[in-house]
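The numbers here are math on the coordinates, done by the rules we state, and not lab data. The structure displayed is predicted, hence computed values, not measured ones. Cβ atoms are built from the backbone, for glycine too; each structure is taken alone.
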Structure I
Amino acid sequence: MLATLQAVPAASPAAARALDVYLEGDPSGPAPAPVSGGLLLIGGGDHSIEAMRWFIAKAGHGHIVILRASQHGEASTEFVREIGGVLSAETFVTHARSASRDGHLLEALSKADGVFIAGGDQARYVRRWRGTPIAAALDAHVRAGKPLAGTSAGLAILGEYLYGAMDSQSLTSSQALAEPYGKGTTIETGFLHLGLLKGVITDSHFTQRDRLGRLFAFLAKAQASRPADAPPLIGLGIDEGVALAVEPDGTGRVYPSVPGTGVSLVSGSGIGRVVTPGPLAAARVRVTVVGPRSVVHLPAGTVKNPVAEKDYSAGGGAITPLP
C-alpha cells in the first residue's frame, strides 16, 4: 500500500509541514542489476514508456527517489505499479527550504540508484534547493555514475543556466523577444553542476507552447553575463512527450511518444552577448531539429543525422524563418 509519512514534523499544530514522504515498494536491499550513469531529459506531458524503461535499467532496477516541491506522491505509484521493474520508489515533496536538511531525505538521496525530478514550479526548486544539501546530493549522485532524470520544471533546473520563472509568471516567446534583458527573463545559474549540460539551457513543452523565441531570449540574456571569450551556449527545446536519453559519454537519442515531435537544438553563436535596449536582434540563428534517428552529442551540441537544420532572424519582437 502507498504509505504517507510526515518526515519533518510541524513546529506547532498550525505550522505547515516542511516535507511529505510517499513510499511504494521495499527500499531495502541492493539493486538487482548494475547501475550506470546517464541523464533523461523529458519535455513534460506523458512520459515515453521506452525512455522510462531506459532510465530504470540505468538505475539497475533498484530504488528510485522522486523530488518535487508541490503536489503529492503519485509518481511513486507510477514507477512501481504502472511502469514496473523497480524495487521501490520514494517521493519527497519539500514545502520549505528547511526540508533540504532532513536526514531521511538526504540518506535516501545518497542511497538512491536513480533520481527523478518531477514537474511543477521551478522557482520553488531554485528557492528551496539551490545552495542546499539537496543540490550537493544531486551533483554527488551524478558524479557517482548514477542516472538523473527531470521533466518539465525538473528539466528546467538541470542546465548550467536556467529559466527560473522567479516572478511566478510563465514567459511567452513574444514577451521574451520584446524585452530579452528585462526583469521577466529570470535567468539563474549556480544550481547544479552537470558536466554533460555545461553551457546548456533547457526548455520544455517546446513546440506545443511555441517557445522557440523565448529560448533565443534566454540564450541572449545568459550569454550577456559570460566573459567575452567564453564559448557560446546552446539551448535544448524538448517537446511534450519527448525524452532525450543521454549516455555517460554524451551521446543522446530521442524517444518520442507522439510522431513528429523531437528536440530543437539552438546555437547561441548567432546571438549576441551585448545588452541592447529593446527587442532581440539577431541576423541568423541556427536551429537543428533532432529526431529518433538522430544522435546528439553533449555538451558540444553537434548532431549526427538531424531531421532538419533551419535558420531564423530575430527583430521587432518576432523571429522569422530564413531561406
Structure II
Amino acid sequence: MRLRDFSVVICVHTEERLEDIREAVASVRAQTLPAEEILLVVDHNPALLRHLSEEYTDRPGVRVLANAGPRGLSAGRNTGIAAARGAIVAFLDDDAVAEPDWLRHFDENYADPAVMAVGGRTRPSWASGRRPVWFPEEFDWVVGCTYRGLPPGRVRVRNVLGGNASFRRTAFEAAGGFATGIGRGGGRRPLGGEETELCIRLSRALPHAVLLIDDRAVIHHKVPEARERFGYFRTRTYAEGLSKALVTRSVGAAKGLESERRYTTRVLPAGVLRGVRDFLLGRPGGAGRAGAVVTGVLAAAAGYAVGSVRVRRGGASFAVPARGPAPGARAEEAR
C-alpha cells in the first residue's frame, strides 16, 4: 500500500549528459511506486534549461527548474527541496539509473515515524565495461558508489550518500538545507561532503532521528572513462580531504570524522592486506590495489591538512541555509 508521496530531484548541469538525464528520468517514471513529481534542476545553464523545458513540456509529472541559488550541487538540491510537493524528497544523480523498486524500498522504511532519511546501494557502471584491476572497492566512493566497508543490509548510519538518498521534507524544516560552499560547485576540483554535514546537523536538530541505508534501494551510477584513471582517483581523494576539513569546521571533528576513523583504522588496512595477498597469489591487480589504498589515504590526509590550514586562516567558507525551506517555495520554472 502506498504510504507517502515522493518528489524526486535530479540536478543537471551540462548538455554532455543529455542522454544520461533522459535515462535517469525514464528510470524514475518506470518505478513500481510512482513518484508524484520529478524535478529537473538546471545549474546555471540557460541553453540546457531551454532544451529540457521544451523536451518535457508535455510530460506530466516532470518540472524543469533553474537553480535559484549560487552555482553548485548544494544550491540545486535546495532549489528542488523548496519546490517539492511530496512528503519525501529523494535525490538521484543525473548520470544514474534507478532500479524499478527504488522508491518502494525507500517508502517501506518511512512507516517508522522516527526515520528521517533513507539511502540505498549505488553500484558502479564502468564505461570500459569492467572495474579497472587496480581500483579498490574500498574507494568506490571516489566514483559516487557504495564502497566496501559500509555495513550490508538495512542499517543505521551517520549519513546517507547524496546521489541515492531520500529525506522527509520535515527534516529540512528542522535542520535547514544543504550547505553551499561544500561539495560540487562547478569548479575543477571534485569536492564532496555536503550530505555528511547535513546529516550530522539533522541528527543534532532531531536527536532521536533515525538515518538508514537499505541495500534493496539500488541505483546504477555511470562511471566515465576519465574517472577510471588513476589521476582522477588521486585528485578526488585529495579533494575529499579538503571537504572533510570544511565539514569538521561545521560539526566538529568528533562527529565529522567518526565514521572515517573506523574506515581508516579497520577497513583500509584490511584492503591493503587483501591486495598484498592477491599479489602473492598471482591475481591481477593485487599490488595496484594495495598501492591505490595507500595513495588514497595519503592524498586525503594531505587534503585535510591543507583544508584545515585554510579554514583556520579564513580562506574557506560555506553557508548553511536557514531552517524550514517552505514547501512549494517559488523557484524559477521554465515554461
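Matching task: 23 is the computed value of relative contact order in percent (Cα under 8 Å, 6 or more apart). Pick the structure from I, II. The value was obtained from structure II.
Taking distance in nm of label points 7 Å out along Cα→Cβ at positions 110 and 310 as the criterion, the top-ranked structure out of I, II is I, with the highest value. Which structure, out of I, II, was FRET efficiency 1/(1 + (r/R0)^6) of positions 222 and 302 (r between Cβ atoms, R0 = 30 Å, to 0.05) derived from, given a value of 0.90? Derived from I, not from the others. A value of 2.8 for distance in nm of label points 7 Å out along Cα→Cβ at positions 86 and 294, calculated from one of I, II, originates in structure I.
Given a computed value of -12000 for helix-only ellipticity at 222 nm (-39500 (n - 2.57) for each DSSP H run of 4 or more, over all residues; to 500), which structure among I, II does it belong to?
This value belongs to structure II.
Computing distance in nm of label points 7 Å out along Cα→Cβ at positions 214 and 246 across structures I, II gives 3.1 for structure II.
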